Structure P
Amino acid sequence: MNEILCSICLNPDKCYSDYFKNIIASLAKKYNTFSFSPHLTIYGVIRAPQGEIEEAINYAFTDIQKFSVNTIKLNYSDQFTKTLYIQLSKNNKLITINKRLSQKLSKYLINSKEYDLNPHISLIYKHGMSANEKVKIISSFTLKKEFVFDACSIITAPKPLEKEEDVKNFKEVYTQSF
């Protein structure tokens, strides 16, 4: 089986997914960049056979059901993949899922020996956005206290995310509800 370059992500349930899609689409339009599906990366970036990834997901989510994750704050950085994002707290479910995925997939990680779980949901990927503009956006938000996740997906890309146009190449190739 061919290997794919991907990340394993948690998807917010329908209510929260719609909430995020509206924010992401609005920011993408305003700042002339690409929209993407809301997600929390739980593991990656890896290059591995898709079948092994799916097996690892089945293992990692064996006893996991829909769960919530608390919000810490809305934040920004100079890192492209965290231009503007919602920082979420680590909880036992996230840690368990991440550890289980690591047990099965750590040999496939690229650029590192282990994945540092830093739960967040990006709202925009944009180079060259000023700190003042990011702060202005943050001040206009009323942040929800928690978000609910009910599915896991494999998101592929032809290469690691570096430029705004790379976002349009994201492709969800597998989804599992839990």
Structure Q
Amino acid sequence: MIDKILIHTCCADCLLNALSFLEEKEYINQNSEILSLFYNPNIHPRAEYLERLNAVKKILPDLKKRWSINIIIPNYSPKEYMSKVLLSNSKNRCDNCWEVRIKFLFEYAKKENIHYLTTTLLTSHYQEKDRILKIAKDTNKNYNLEFVELDSSLNETHSGFYKQNYCGCCFSLTEKMVGSINNLK
């Protein structure tokens, strides 16, 4: 059983799914200390970022009834994301986005001496699990921590809070809008 885990959290829905997975697979229980790291400089616009953050805050009181869980909210700084995505030689913006958030997760865990960590991105149907796992494994070579692999096998449908309809970045929002327009033709 894990005594303390840091979970990079992209949204309320994925956090609920990640916690269900971790509990069902007996990684965590009511004695585990859970830290939810809401680090998402990719989310655009700021109003969307705040909607997702507020949704996580909304479910937190119910989660605290079952687990010892707290949220960590670093400063919202889209500049970090944009500089990585726009200035990178890589043509794959999604990999760059995941790298920014995964690297921050590992750096935070190391700084705070947290040995176990994971990301809710692995439960999201908007994300590519295999690529995220590769980035996490490659990043971990420099940190030697215990990255817990999640999957979407235990995902459920949740309600009662804001749920987004795109991954979060300005590029995916544009693609979503263009797709909606094309569907009207």
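What follows is calculated from the coordinates using simple rules that are stated; it is not laboratory data. All values reported here derive from a predicted model rather than from experimental measurement. Cβ atoms are built from the backbone, for glycine too; each structure is taken alone.
Points worth noting:
- Structures P, Q were shown, and relative contact order in percent (Cα under 8 Å, 6 or more apart) at 33 was computed from P.
- Structure responsible for -9000, with helix-only ellipticity at 222 nm (-39500 (n - 2.57) for each DSSP H run of 4 or more, over all residues; to 500) calculated and labels P, Q on offer: P
- Among P, Q, structure where mean projected area of the Cα convex hull in nm², for residues 3-58 alone as derived comes to 4.6: P
- Computing distance in nm of label points 7 Å out along Cα→Cβ at positions 99 and 147 across structures P, Q gives 2.4 for structure P.
- Structure (P, Q) behind the derived value 30, 15, 7 of semi-axes √(5λ) of the Cα gyration tensor in Å, for residues 27-66 alone: P
- Distance in nm of label points 7 Å out along Cα→Cβ at positions 51 and 83 from the coordinates reads 3.9; which among P, Q: P
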